[in-house]
1. Compute Kirkwood radius over Cα pairs in Å, for residues 245-284 alone for each of I, II and report the one that scores greatest.
2. Consider the structures I, II: one of them gives -10000 for helix-only ellipticity at 222 nm (-39500 (n - 2.57) for each DSSP H run of 4 or more, over all residues; to 500) as calculated from the coordinates. Say which.
3. Given 3.7 as the derived value for distance in nm of label points 7 Å out along Cα→Cβ at positions 149 and 269, which of the supplied structures I, II does it correspond to?
4. Given structures I, II, which gives the highest value for distance in nm of label points 7 Å out along Cα→Cβ at positions 61 and 277?
5. Using FRET efficiency 1/(1 + (r/R0)^6) of positions 117 and 253 (r between Cβ atoms, R0 = 25 Å, to 0.05) for the comparison, can you identify which of I, II gives the largest number?
6. A value of 178 was computed for volume of the Cα convex hull per residue in Å³; which of I, II is the source structure?
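Read the figures in this text as sums done on the coordinates, not as results from a lab. On a predicted model such as this, the values are computed, not experimentally measured, just so you know. Cβ atoms are built from the backbone, for glycine too; each structure is taken alone.
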Structure I
Amino acid sequence: MTGNEERKTFRLRKGSKKDVCPQCQKRRFVPYVDDDGREAIAGGVLFGRCDRESSCAYHAKPWEHGALSDMARPYVAPPRVERKQLKYLPSEWIEAHRASNVITQYVEANKGAATVEELQRRFDFGTIQIQGREHVVFWLTDESGRIHTGKAIPYAMKEGEPKRVRNVWSCHWMHRRLTPTPKENEWTQPPFGLRQLAMMPGAAVGIVESEKTALLCAAELPDVVWLSVGSKSNLTAYNNECTLMRAAKGRQIILYPDTDAVEDWTIKAGVLRAHGFAVEVDHEWLSGIEKNELKKGFDLGDVITAHWRQK
């Protein structure tokens, strides 16, 4: 087959179902399928992507494989519709779920009750029970305090520290509890902790990936506005236009990437500068981490917990 009109179009299978990855053997694999839902297989190769993008990174594309290159082509998505927040969550949800959890207990044990009170003043987070398990809910509010959504993530104490529970569904989005449920382009995901910008005018802004890490950083280094973007790809969202970071524009911004995202965030820092942000990547915090641990996804929160452990 030669003409594009004769080629089959392949895209990653939609939905939440995951298969076993042929490389890491974890159930985190999404196959490429054609318009009829058939998977692409040739020469014993399973075509698809493992969503463990840092620790596995398996990604086989059918249109790049010799046996299929003449008959397969990638799916080209139509132009994206601009994302806009059309509906906000009820403000009383924050107070209804403002309760102690494993993170506040851990901070109080290491920094005292006054530090926990300060974190609760600066950030919107709490506790919610989902399917019989305690989750820490991080409310994602804009500068005005309007709730765009919330991320409910299961945490439990392990070896004296709050750890994310990995053997259950990892994240519940609170906007999905609205009726009707907002469509994908009808909600946005602001950084966690945005209200601090109004509380601390002129303060530098530190950006981390994890919401828990933002809380630990604020407990240890309270003179900085600590924001979490939730995932390493969100730093320049949406559609690489950096709209998620717009509220922090005009501040001095320092990025603290996870150890497995240093290269990625260094590139994204250039994208942010091209959009007028004053941003730099901090590499100094990496100096105390062993080379064989750099690819494990350590972050600044791990450095802080290690410091508290040694006290």
Structure II
Amino acid sequence: MAILAEPGAWGRRRRRWPGSRQALPVPRDRHLTGVFVGSHAIAEGRLTRERLRSLSYRRLVQGVYADPALDVDHQLRARGVALLLPSGAAIGGHSAAAWHGAAFAGVHEAVTVVRPAEVEWKGPRQVRVHRTDLTAADIDVLDGVPVTNALRTAWDVAALEPLATAVAALDAMVRSRSLELSELARSLERGTGRWGVTRVRRAVPLIDPRAESAPESRVRVALVLAGLSPEPQLDVLHHGEFLGRVDLGWAEARLAVEYEGEHHFTGTQIARDDVRYARLRAAGWRIIRLSAADLRDLDSVVVRVREALAAR
């Protein structure tokens, strides 16, 4: 009796019973593509242990490897973890959000797995496992991976992640139309006594799908919590002429906050930004420009904005 892996799903193996069609022999040391469980590939003759060590396959988590041609990000690592999951468990939380329009988890962040109480599984290192109420209705299979559905993912993100991180993911999920905000609000109304409900109640009122990036969401949350509520993606008009759109703005104070990610530092984008900022300043607007370094000290950002608003 031979045991083979289904194409592209090493670790989810099917049995060939006596009398079934004979499996064709598989050449040894054939270059493996995709994501696979190393011990299964060796057992099936796809790879030798020596070749697994000597070739440049990338280890995603203990025992799971990927073709070196693939870009390793958090979602790929989650795919690797999915090959190890017992029945009834699923990729969840911030990791599952990648399948619902919010691929923000960092490559080195632990992969989140949720499991019901009756399923015992600890997982390898670099995986955080949460025991919770979980039913088959909470799980979708997307791209061959069991992940929590958008509504359940949103709840778990809000319950598990720091507030600003959670709101950034929820903004993106609503913006991508993977999640209906009204549906999450109804779930919250019915959620009295449910695990994580207090944290979810805090996050939901802060959701605003107008945010176009996770850093914008994080800055906005810090400002709103400080009582300095800006208008996201504010169109600036001067005497009826459109001057541009700013990430966060206060129209009456003519103050804008702009988060500048990596793409803002390319040659053509620098020139476009300079023209836009010149037009805004000529119309009396002040601009606070932020970069990734500012995200490490959002309290200082709040102070800068508060002082600028007071100085108008």
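1. Largest value of Kirkwood radius over Cα pairs in Å, for residues 245-284 alone: II.
2. Only structure II yields this read-out.
3. Working: I: 2.8; II: 3.7.
Source structure: II.
4. Sorting by distance in nm of label points 7 Å out along Cα→Cβ at positions 61 and 277 in descending order puts II first.
5. Comparing I, II by FRET efficiency 1/(1 + (r/R0)^6) of positions 117 and 253 (r between Cβ atoms, R0 = 25 Å, to 0.05), the maximum is at I.
6. The value was obtained from structure II.
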